1. A value of 47, 20, 5 was derived for semi-axes √(5λ) of the Cα gyration tensor in Å; which structure in I, II was it taken from?
2. Tell me which structure, out of I, II, gives -3000 once helix-only ellipticity at 222 nm (-39500 (n - 2.57) for each DSSP H run of 4 or more, over all residues; to 500) is calculated.
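Read the figures in this text as sums done on the coordinates, not as results from a lab. Treat the numbers as computed from the prediction; the structure is a model and nothing was measured.
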Structure I
Amino acid sequence: MQLNLLKAKIHRASVTHAELHYEGSCAIDGRLLDIAGIREYEQIHIYNVNNGARFVTYAIR
C-alpha cells in the first residue's frame, strides 16, 4: 500500500515571476526549500488561494 502524506507546506507565498507560455517546474528560493525540507525536483502541489486553481509540478532552485 502506498500513502501520500503532506511533508511540508509553504503557506501564502507570493508569485514574483511567471512564464505564460511555459508549463513545468516552479522555482523556489533555495533557503526556503531548505527550511521547508523540500528537495530539488521533488513533486509539489500549487494551490491558488484567489481562484482555487490547483496543479502538480516539481520544485527547482
Structure II
Amino acid sequence: MIREFFQFLKDAWEELKKVSWLSRPQMIASTWLVVLLVIVFAIYVGVIDLIITRVFAFII
C-alpha cells in the first residue's frame, strides 16, 4: 500500500512537469482580474440585497 502511494506521488509529479504554467506577469494579471471581479460581484449582490430589503420594509 505504501509502495502504491509513493508511485502515485511520483506519477503526479511527472504530470505536473507537463503542465504549461502561466508566466509571473500573466499570473499577477489574472489574480488582479479575479480580485476585481469578486469585488464587483460583491457590490452587485450587496446592492440587490439592499434594494430587496428596502422593498420588503416598505411593503411591511
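1. II
2. Computed on structure I.
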